1. Work out the source of -12500 here, i.e. which of 1, 2, 3 gives that when helix-only ellipticity at 222 nm (-39500 (n - 2.57) for each DSSP H run of 4 or more, over all residues; to 500) is computed.
2. Upon calculation of relative contact order in percent (Cα under 8 Å, 6 or more apart) from the atomic coordinates, which of the structures 1, 2, 3 produces 16?
3. Identify which of structures 1, 2, 3 gives the largest calculated value of mean count of other Cβ atoms within 10 Å over residues 162-169.
4. Distance in nm of label points 7 Å out along Cα→Cβ at positions 146 and 170 was computed and gave 1.3; which structure, 1, 2, 3, did it come from?
Structure 1
Amino acid sequence: MQTAVFLSGLLFSLSLIVAIGAQNAYVLRQGARRTHVGTVVLICAASDVALIAAGVAGVGAVVIHRPGLLVIVRDLGAALLVAYGVLAARRALGGAQASLAAGDTGRTRRGAAAAAFGFTWLNPAVYLDTLVLLGTVASAHPHARWWFAAGAAAASVAWFIGLGFGARLLTPLLRSPQAWRLLDIFVAVVMTITALRTLSL
């Protein structure tokens, strides 16, 4: 019973997190650059675990009754996504050397940490996914909901570790400046699409 609920939480969490979004694109880029990967992975994974625990504990009900909070988070998150998307587009359009230099907030540990926090906590979708949706599904297992939470948390931690540290496998493909430009174009597109989706929430 407990193992089944754990696996249910794990698979459900993976179904929510695997989709390419702003947070995953950022982790992927930092991992490919091998820049402050541990810091970024730790922040993203720990934040997800905290949100999953809050959702299973029932905090989602508070979010539902405070729509104004989501509006504020939505607007701030959209602004962050647009700003980072513009930076990625400037790197890509500024020439191969500019893209390879990667002059953005991810170059310093503090900047990388701030961006990771922003892409996580200023994303209104993450509150709907973890606090509301995941919390609701977990409530279907009243006597084993924390096993469901454990499975969901394990999936999140494994995903970010795999994405962040596994991204270095892309290094052979990113030896040319042109490849970095393509990656920056990909990041810019993901950030822009996510910003538009965020504003539609």
Structure 2
Amino acid sequence: MIKFACFSPHPPLLLPEVGLHEDREKVKKTIESLEFLGKKLKESNPDNIIISSPHPDWGFNVPLFFLASDFQEEIKTYLTGLESPIFWFEKGKKTCLELDKKKSYALIASGDMSHCLKKDGPYGLHPDGPKFDKALIEYLKKKDIKNFLKLDEYFPEAGECGLRSFSFLLGILEASGLNWQPEILSYQCPFGVGYLVVNFKLE
């Protein structure tokens, strides 16, 4: 049974030992959203946590810091490759079928949105960047999986890193049979990278 699911951004500057105070103030809403999710995850008390991420190190460390730093049970990690979002969506569906039905699970999809949102951002400004972020949120709200999985085709220069990780989680949810509804907790991009925090209401 899946008891918790979320999208979590993973910039290292969210961590107190990495980010400057003034930088963390600029992403205060993001941090507050993650702290809220941490409480929700603790309340769900899953047997296992599954984390998908496009990166090692901070791709896992940031969501663990906010969401599951004191979690004592098993944590499974999936490092996503460069295969298509559709591949990872299908991988998620297969993974769901392999889950132990006697155990409960929490899902965390770690990843950032476009890195091309500002001229002084890591990849500069590209028109695909803002369009990608806006479309992803719109497709997610509408549960338009077909177009969600084609976002990399629609906006190939967005410079994102989270789409495949997010697609993996959506694949698990779709195969679970649960009625899931996305709740957008926050979206910020003060440094030219989009940080999206999403809670999934599960029935």
Structure 3
Amino acid sequence: MTASLLNLSNPVPAAEQRLVLEGISWQQYDALVALFMNQLPALRVTYLEGTLELLTTSPEHERLKKAIARLIEAFAEELDLDLNGYGSATFRKEAAARGLEPDECYCLGELHEVPDIALEVVITSGSVDKLEVYKGLGVQEVWFWQSQKLSLYGLVDEETGYQALATSQCLPQLDVSLLSRYVERPSQTQAVKAYRQAVREQQLA
């Protein structure tokens, strides 16, 4: 397999490109992550029990994940919450045969081995079940931005998996619908300023 399969020579693909491979061993996955390390995080490599998916992210994907991340971080600052991020770091667990790079991820308090919250921006649906990957890694909450909506899922246990949440259990003070209103605004800086003001007003109400 060569990098040209995903047109990785183009640093800013106009649209997401996806390649799915089956029957990939953990050792092969590990070697691919090392091979493409200089392409991360523009390239997402997701591994689930022998299935490997490579995805190049589009400018629209990156714009959305950055806008949401800035809003989440502004919220934490306004409420003086100790929220620390890993960005799009690679998380892997050989025993569970799982690995991926979230679009953004955060720990409550000090950084620990696995993030508490992972954010995924979905432009085009993939063939790998991201929640199955996150379940094996033990991530407590996964937030999906898709079709202009933020959907939250909380991990119940390894057998049950995730269930939909109306409110984040990690950040119960967060009004998801309020935050969502500011994601698509053309100016991220102005969106963050307006969102901060909205959060302050909500706290005073």
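Rule-based calculations on the coordinates, nothing more; no lab input. These figures come from a predicted structure and were not determined experimentally. Cβ atoms are built from the backbone, for glycine too; each structure is taken alone.
1. Values: 1: -24000; 2: -12500; 3: -9000.
Going through each structure in turn, the value belongs to 2.
2. Numbers: 1: 47; 2: 31; 3: 16.
It was calculated from structure 3.
3. On the way: 1: 16.5; 2: 27.1; 3: 13.0.
That would be structure 2.
4. Numbers: 1: 3.8; 2: 1.3; 3: 1.9.
Source structure: 2.
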